[in-house]
Structure P
Amino acid sequence: MKVEAIVSDVGGVIVRDDFKAFFAEFEAKIGMSGEAFYALTVGSEEWKLYNKDFITEEEVWRRLAPKLRVEGKVARELRQWRRMLVPIPETIHILERVRRRYPLYCLSNVDKATTYYLQERYRLYDIFAGTVLSWEAGVRKPEVDIYELVVRRFNVTPERALYIDDKEPYLIPARQVGFRTIPFQSPGDLEGKLLSHGVVISGSEGNGKERERNGD
């Protein structure tokens with residue numbers, strides 16, 4: 001079935017967001033592994049509420065403080081976690097070529113402050129024709145409602161759309177709604193999987209002809 005639209009996650013696909021690696025930088029100071037700290041923070045119910053804009057970031061840290069036992073300078077440095085969010089230019093280049101032929105939409109679990117940060121610093125959301133963001137929607141992946149919101153808001157036929165995400169638990173409900181899915185591993189792998197689904201990537205045809213002329 002012909003692909004008519006592409007929907008993409010942001011964190012881990014378009015921007016690097018390795019929280020566990022970031023927290024690992026502080027292991028000696030926080031007295032626990034980066035993975036354990038991740039589970040207590042980003043993996044917490046409080047963080048999920050923050051993604052939905054139900055509570056503020058200050059409230060998140062206030063509620064988690066008794067478990068984390070991190071204060072002073074270290075606490076302030078940890079709260080600067082957004083500095084690790086940097087674009088993955090290879091993915092962006094692929095999606096910029098894709099959007100010349102297909103509507104490209106965004107589906108992301110993200111808080112309001114991070115949305116503004118990424119847009120003001122990198123103009124990240126300019127590549128999308130539309131967005132569904134957890135903090136605006138009041139629901140988040142993997143809740144089925146947020147995938148159905150994409151369908152309604154953009155009049156997307158799931159069976160004719162591809163959804164890209166780096167987290168398998170977020171791909172499962174997308175498939176339940178009817179989307180075809182691509183598990184993101186790397187930009188090169190993404191390009192190959194898009195092509196395997198019949199997606200025409202602008203520039204690919206010319207590059208192939210150029211390789212033929214060069215004998216590659």
Structure Q
Amino acid sequence: MEMAPFDTSNDLNEASKSTRRILVLFAHPSLDRSEVNCPMVEAVRKLDGVTLVDLYAEYAGFQIDIDREQQRLLEHDVIVFQHPLYWYSTPAILKEWQDLVLEHGFAYGSNGTALHGKIFFNALTAGGKEAAYRADGYNHFTIRELLHPLEQMALLCGMTYLPAFALFSARTAVEEGRANQHVADWTRLLEALRDDRLDIAVAQGLSVLNAELDAIIMEA
């Protein structure tokens with residue numbers, strides 16, 4: 001499946017109409033093989049107040065523009081890592097992005113307060129079944145436990161951490177008829193975050209954000 005290059009422009013005029021500005025940092029090194037991330041990306045591109053950055057398209061040589069990425073962080077209130085789960089973590093470019101962009105004195109440290117108060121979470125797709133991600137399952141740990149390094153990253157940077165928005169058994173989601181609902185839930189979640197209609201306190205206690213959307217989203 002081939003897609004046109006993503007428009008990664010930051011439309012601040014549209015974003016200014018919204019309560020929160022959302023930055024989705026998308027990382028997928030083989031997007032043509034993903035049946036779920038493609039429509040998720042397309043859904044993001046249609047939302048006002050949401051900026052999409054395709055890291056692999058923008059930085060094919062891993063030469064990340066630190067100043068540009070830090071400015072993007074300053075201009076947004078919600079930071080999302082969207083990615084497939086690779087070896088219980090993120091694709092490589094997201095780790096490179098963390099290592100370079102989240103500098104001492106900017107993101108953490110006594111004078112590193114640039115990200116304080118912002119919201120952070122992962123939007124991920126996992127090939128395994130949800131039952132595999134628990135103490136007695138195949139992978140021995142829950143998704144939240146596996147993402148503890150990212151949770152600590154957020155906490156060290158003074159951000160509010162939310163559990164992941166996760167799709168399990170992603171390889172069969174389309175044929176089983178689950179993909180469309182997942183994309184619809186993704187859109188609903190981003191709109192609620194943007195419009196300040198998400199109960200953050202309740203959301204923080206969930207295993208994954210999409211476990212109980214009706215319980216955490218306040219209707220307009």
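Which of P, Q yields 45, 39, 37 for Cα extents along the principal axes in Å, as computed? The correct label is Q.
When Rg/Rh (Cα atoms, Kirkwood Rh), for residues 28-107 alone is worked out for each of P, Q, structure P gives the greatest result. Using relative contact order in percent (Cα under 8 Å, 6 or more apart) as the calculated read-out, with 20 as its value, let me know the right label among P, Q. For relative contact order in percent (Cα under 8 Å, 6 or more apart), the value 20 is produced by structure Q.
When distance in nm of label points 7 Å out along Cα→Cβ at positions 44 and 60 is calculated for each of the structures P, Q, the largest result comes from Q. When helix-only ellipticity at 222 nm (-39500 (n - 2.57) for each DSSP H run of 4 or more, over all residues; to 500) is computed for each of P, Q, the one that comes out at -8500 is Q. Of structures P, Q, the largest value of FRET efficiency 1/(1 + (r/R0)^6) of positions 172 and 196 (r between Cβ atoms, R0 = 35 Å, to 0.05) belongs to P.
Taken together, the values in this text are just the output of simple stated rules run on the coordinates, not laboratory data. Predicted model only: the values in this text are computed from it and were never measured. Cβ atoms are built from the backbone, for glycine too; each structure is taken alone.
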